[in-house]
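Following are the structures in question.
Values in this text are rule-based calculations from the coordinates and carry no lab data. Quick caveat, the model's predicted, so the values are computed rather than measured. Cβ atoms are built from the backbone, for glycine too; each structure is taken alone.
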Structure P
Amino acid sequence: MLREPEARDRAAFIELLASPEVHTYLGGSRPRDELERETPEVPEQWPGSFVVDLDGSMIGQILLRRATGHRRPAAVGKADLGYLFLPRAWGFGYAAEACAAALGWFDGVLPGEPVVLTTQTANVGSMRLAAKLGFTEVERFEAWGAEQWLGMWSPVTPSS
């Protein structure tokens, strides 16, 4: 289930952001003590920010927001899909289901708008997920000392 962040999610957000496994391809995790000080009691809520809830507990986060500060011309001004899942939730298809639901929500709010996704090519799981969700490669580029992959998703519009 996708829902807004709540106060009960704070510990899971901290776990997610402090996890070295989660941040293997994202530049490294943040120190837990720093996160304890900086994470608000109720994590920020805004349209396009979802908690992925399984049986009443947060297992991940989905973010759909405009790609600001993106240096890739193909991504500028487009919505950017991001996701983080706790390692215990990996391998069950939750990311695919949750991301597909978020993309469906996005298409309902902004019909026909494309979405971009960037991941390291070394992140095999994210590359598989991008393909499963229907993202197609736009380009590959070097950044942060590794090859990156930029894909785009465009909603299927029924033909008349």
Structure Q
Amino acid sequence: MNMKIVIEKAKRKLTVVEQETVMFACSVALGFSPVGSKEKEGDGRTPEGQYRVCLKKMGKYGPSLGINYPSVCDALRLGADEELLRCIREREVQGLRPPWGSFMGGEIYIHGGGAQRDWTAGCIALEDADAERLYALCDVGTEVEIRP
């Protein structure tokens, strides 16, 4: 499958497309400070950029897709040191989740819990039924594009 998740922050919209065909679309909620890209842990922003689903799990808010934030691009933009950058690069090449817990933050998921208002620490929240449907559609490795 050549499936991709596209999140448009300004529109509060998530769309799953496969070869230009819309497979699924729903509303989303973002971090509590949604304007701009994530820069550090605790800033309440949702990242912007090109990512991949790096893990699937059942979490606190139900079915959850982890994305590989911070990416190499994020680490370069935010001034990560060489050791952290090397680790992120290695894990990105291997399709694994990056180290979470650095100054840039991490543990960014697409999960349930409700999409009525911006409330997360940086994750993308969906209505629970939408999170279940997305979880069933997408696999580890699915592209995720988060637009401003």
Structure R
Amino acid sequence: MGQIETVLQRFQTNTRDNLLPILQEIQQETGFLSEEAIIKVSGYLKIPTSKIYAVATFYDQFRFTPRAKYRIKICSGTACHITGAENILSQLEKRLNIKAGETSKDAMVSLEISQCIGACGLAPVILVNDTFYAVVTAEKIDEIVDFVKGTSGN
């Protein structure tokens, strides 16, 4: 039995009220919500896949692709925007050769935009997994990219 079926079996009642907990558990088990998972949840709860996608895309917590080893989040809140978040994003896209919302082909790096990281006084800010970078400059971008690509920068 697969991971998805195991999660579904934990929910004795197949009511719509269980949709979010089921999706959360499947993502926790598999790392993301695959098309296969959406189809199986649809059959189990008797909810059209389009409705499940509508609910899942509403919440920022759900992913539809596997996570990369390094998840780079750029804050786009007001303070970060004013202090150059767009330039930082552009530089990261060029250095990583991916656009915001994409993951590298080797699944090592993904680039995401966050509405607010909550460090406005230290803008612009970036999160790499759980590591926080404040007052990001072009030099810091080089350090971050060198780190995630596994080079020393020397």
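The table that follows gives values for the structure above.
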| item | result |
| --- | --- |
| Structure (P, Q, R) behind the derived value -13000 of helix-only ellipticity at 222 nm (-39500 (n - 2.57) for each DSSP H run of 4 or more, over all residues; to 500) | R |
| Which of P, Q, R leads on FRET efficiency 1/(1 + (r/R0)^6) of positions 4 and 84 (r between Cβ atoms, R0 = 25 Å, to 0.05), largest value | P |
